[in-house]
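Trainee: What follows is a set of structures for review.
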Structure I
Amino acid sequence: MRSSVLGPALAALLLAASPAAAGGEHVPAVTDYADAVIRPWIDDPAIVAAVKAQNEATGRLTQEEIEALDMQWRLGVAGGDRSMIDEALSSELSVLLRQRQAEARGVITEIFVTDAKGLNVGQSVVTSDYWQGDEAKWQMTYGTGDADAVFVDNARKDESTGMLQAQVSMTIADEKGEPIGAITVGIDLDAL
């Protein structure tokens with residue numbers, strides 16, 4: 001998630017005006033929602049299988065290769081070749097994530113799953129970048145090595161959705177309880 005196009009001063013004013021977002025007050029409600037709604041998803045065999053399959057495919061990528069894939073994705077988002085994005089959005093996992101987002105009736109603004117490298121495995125909407133491994137959402141979940149890690153980010157006005165939202169991220173573990181990736185879910189704080 002990138003900073004708002006509205007500018008830091010207006011974004012701060014919007015956050016201050018929202019009781020749910022002020023001072024991190026959104027964290028307990030977002031965490032409760034994540035425990036009740038999102039936690040059951042991370043054990044879904046389809047999600048676990050998709051992450052494991054991608055870990056096999058991306059496990060040997062170098063940092064240079066990861067950054068090249070991220071750049072290819074970003075160029076597609078900016079209007080260039082979208083074949084990589086289109087392929088990702090048509091995956092079975094992305095279809096499942098769009099279904100889960102629709103079932104949330106507006107509370108969920110986006111869902112994306114990442115692998116052990118922090119690369120997107122599937123997403124309900126187009127993300128601005130392909131590599132999440134350099135961001136807190138991945139570093140504070142999968143990156144900790146804790147299979148039960150949960151991270152709730154600051155509330156902010158998201159340029160891609162236009163909503164005041166917070167992202168909640170959780171580690172995804174395999175059948176043995178070993179971390180294999182992460183899920184990040186955008187929550188519309190006004191709909192929560």
Structure II
Amino acid sequence: MDLEKFLSDLEELGARNDSVQSDRSKKYLNITPDTGEFLSVLIKATQAKTVLEVGTSNGYSTLWLASAVPDDGHVYTIEYLESKAREARINFEKAGLDRRITQLVGDASQELSKVPDPVDFIFLDADRSSYLALAKTFFALLKPGGLLVCDNAVSHESELSDFVDWIRSRSDLSMSRVPVGKGELLIYKESI
């Protein structure tokens with residue numbers, strides 16, 4: 001399987017689908033290709049082996065993450081909608097990366113307990129209104145020296161304001177907003 005070609009095909013499928021789909025739950029709302037490349041570089045640079053993703057959709061971003069972890073690495077991904085999880089599962093198999101991915105289906109607040117801790121890297125691309133309520137859980141799962149990346153930090157900045165305020169209140173977290181794709185918020189958990 002030519003992963004680069006497969007990702008390109010998924011990117012085109014996502015763009016076509018989202019341009020004609022009026023039902024938000026049926027849109028893929030995939031990350032941009034440059035965001036995928038950015039996440040891949042971050043995972044390699046931080047030598048992340050265990051990755052958590054919240055918001056699988058059709059698996060486009062998951063494939064970027066899974067292709068970046070080392071052979072003994074693993075990605076845990078949570079998707080709320082069974083229909084999208086089913087489609088993602090097929091894409092993982094087609095890409096030959098399904099052995100590196102564990103899918104969890106349901107509400108993140110319940111599924112997070114199934115993720116073994118600590119994780120090296122977290123990618124959030126789901127319901128932004130839930131991030132603040134789950135912040136303590138996310139950062140309890142993240143190892144010291146780990147990185148959490150939040151998508152849509154520029155395109156939906158106002159929806160993240162409470163989450164960002166919470167991060168700013170913590171002395172063990174530092175952050176930076178990077179204008180890649182729709183904007184990425186990088187949050188580093190200080191080593192103890």
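Trainee: Taking mean count of other Cβ atoms within 10 Å over residues 58-65 as the criterion, which structure among I, II has the greatest value?
Mentor: On the way: I: 11.0; II: 26.0.
Result for mean count of other Cβ atoms within 10 Å over residues 58-65 over I, II: largest is II.
Trainee: Supply the structure label, taken from I, II, corresponding to relative contact order in percent (Cα under 8 Å, 6 or more apart) with the calculated value 18. All intermediate terms of the calculation are to be shown ahead of the outcome.
Mentor: Working: I: 26; II: 18.
The read-out was computed on structure II.
Trainee: Starting from the value -10500: which structure in I, II was helix-only ellipticity at 222 nm (-39500 (n - 2.57) for each DSSP H run of 4 or more, over all residues; to 500) calculated from? Walk me through the numbers before you get to the answer.
Mentor: On the way: I: -10500; II: -12500.
Structure I accounts for this read-out.
Trainee: Also: Work out which structure the value 29, 61, 10 belongs to, where P(r) over Cα pairs in 10 Å bins from 0, in percent, for residues 50-105 alone was derived from one of I, II. Display every interim value, and only then the final one.
Mentor: Details: I: 20, 39, 35, 6; II: 29, 61, 10.
Computed on structure II.
Trainee: Can I ask one more? Identify the structure, out of I, II, from whose coordinates distance in nm of label points 7 Å out along Cα→Cβ at positions 82 and 98 was calculated to give 1.9.
Mentor: Working: I: 1.2; II: 1.9.
Traced to structure II.
Every number here is computed from the coordinates shown, using simple stated rules; none is lab data. Predicted model, so just to flag it, every value in this text is computed and none were measured. Cβ atoms are built from the backbone, for glycine too; each structure is taken alone.
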